[in-house]
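S.K.: Below you'll find the structures, each written out as structure tokens.
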Structure I
Amino acid sequence: MAEIRFGKAINLALADALEQDPAVFLFGEDIADAGGPFGATRGLKDRFGDRVRDTPISEASMAHAAVGAALSGLKPVLEIMFMDFMTLTMDALVNQAAKARYMFGGQASVPMVVRTPHGGGISAGPQHSQCLEAWFAHVPGLKVICPSNPADAYGLLRAAIADPDPVVFVENKTLYTMKGELDEGAGPESIGKARLVRTGRDATVVAYGAAVHTAERAAGQLAEQGLEVEVLDLRSIQPWDEAAVMESLARTHRLLVVHEAVEAFGVGAEIAARIGQIGFDELDAPIMRVASPFVPVPFAPSLEKEYQPDAEAVIAAVRKLCA
């Protein structure tokens, strides 16, 4: 095992994919010479030359180019600098990439990955801090992944690049400097499998991305108060590991879903609706959610801190569940 930062794990996954598969290439705004806005692609142009390319600021054109390249037999990995600007890729992703396999009767695939950072924490304001993963999870034909640690960042990105269908790979920008262990022999992880972070008996907390660490902090404090919380890292949002959530619920009989994205119509709403349908007999309390309020992300650091779900909010929710 080696200790590695989250951003370096992304860099290593891209480098290994480029090394092992000549069909893989990277492109996006400032990813080549500058190494990307968060340094995730730093040094890759020096190693792989024009397989790592800068582009103009034209997200729509970039996304359509990725779809065309993927249909032609390449494996493009496109970086969209902030998830907010995924709005400009919607036609290419939703109407073209996601539908190609279905519309061509399974005779064509679109093996492309779109990497994009989401979330607050750096006072980037309402147009550079949104968490829009639920939009893409709603579209048949797209996979959506959001890792919470360096090992999963590496393994799931390798899996995304190898996948024959389009994948939206979401990276929380506050995690890029996070350190964690990575097995030197690591390879692709399985898409659609959750990770049990912490066992417990009193409640299950399901989260993904940076919210996993919020849940862990809350669980640690709750343990000191006599409440043992089970924490489940979803890792993959579409497809999501329904079976793992049900297994955990069968142990704890209470469920809380935590995410940084706006609560309304979010990932937590889908999980709550589905588990409420198939897991009703296991529930000893109503399913609860902790998420961001239905307002734009504030600029001011003090307001942004109030906006984002924190450990205290998770603790309060678990106490209410267990009351």
Structure II
Amino acid sequence: MRWFMVKNNVQKILIFLLPIIFLAALPMALSRYWIHVTIITFYYIILATSWDLLAGYSGQISFGHAAFASIGAYTAAILAIDFSVPTAIALIAGAMVACLIAAALGAACVKMGGAYLALTALGFSELVRLVLVNEREYTRGPMGLHVPPLFEGQTAFTYYYVQLAMTVISVIAMYKILYSQRGLVFKAILNDEVAAGALGVDVVRERLFAFSIAGFFAGLAGALYAFYIGLITPSMGALLETFNAVSMTVIGGYGTLIGPLIGAPLLYISSELLRAYGELRYLTFGILVIIVIRFAPEGLVGLLKKALIVIMRRGLAEGER
């Protein structure tokens, strides 16, 4: 029995490490353009995974999630540009400010839930965009901000590994939260918040925690994006960006954590391949979301699980023969 447990743990470690090793070696085989695409994909992985933590696990549908990425990006950029704060500190500060604002917004609206929460978050997203557009002294309005690099001598190749490391750390941190006692509390609230409350769970407090943590990781993603891309504009927090994160999560697998890890690369790389078609590529995403919701509500992760079950059953049937 002990040998089986050790063997099982080794398999889990290998399953976790192999993709990281693959991604660490990937830039050696990629052109400069595709290294850039992969870095932006990492940004969407963190953004989509944090939205999945909020919506897929604690049941809070938010249509303003990209606003927290925008807040994290602008906070980090302003601290670095106007206040000469070291970029590494500005990066964390951007995530923390996004977390605090998410907590403030959550305190005001998590009790409402459902459509009211979704609409409030949507209104908040538009409010953030309008503030960034009309404020000129620090945000430079619609012209956007030119952001310094995170470190001296930064190139797409070197930043790739920074973004990879931060993505791995973020996903592990969210995994630890979701597969802990708190994650079980989230699932209890998601399944039946009345029953969870009757068992002594502080539903409002737990939802507020999920809202704050999701805001932190969205802000971190935004700050990392800002220091890499070098130019941020108010459109960064637009509804379309939240729609991208939602689409990546739903298509990959809503409420699975691994779903955004599949959905984000699939959709963003597809969008780059379809760039020649302009805005029509977003129509493709919308159609994909509708198809997935209708025919595969568990997303690609659900389809893979079903395929594995079928393969295992066939293998067992053939073994019995």
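S.K.: One of I, II was used to compute relative contact order in percent (Cα under 8 Å, 6 or more apart), and the answer was 16. Which one was it?
M.R.: I
S.K.: Name the one structure among I, II that Rg and Dmax of the Cα atoms in Å of 19.4, 59 was derived from.
M.R.: Of the structures listed, the value fits I.
S.K.: Something else: Could you figure out which one of I, II the value -10000 for helix-only ellipticity at 222 nm (-39500 (n - 2.57) for each DSSP H run of 4 or more, over all residues; to 500) was computed from?
M.R.: I
S.K.: Oh, and also: One of I, II was used to calculate FRET efficiency 1/(1 + (r/R0)^6) of positions 107 and 195 (r between Cβ atoms, R0 = 25 Å, to 0.05), giving 0.10; which?
M.R.: The correct label is I.
S.K.: For structures I, II, which has the highest computed value of distance in nm of label points 7 Å out along Cα→Cβ at positions 115 and 139?
M.R.: II
S.K.: Then there's this: I, II: which one has distance in nm of label points 7 Å out along Cα→Cβ at positions 211 and 227, as calculated, at 1.7?
M.R.: Answer by label: I.
Each value in this text was obtained by applying a stated rule to the coordinates, not by laboratory testing. What you see is a predicted model; the values in this text were computed from it and never measured. Cβ atoms are built from the backbone, for glycine too; each structure is taken alone.
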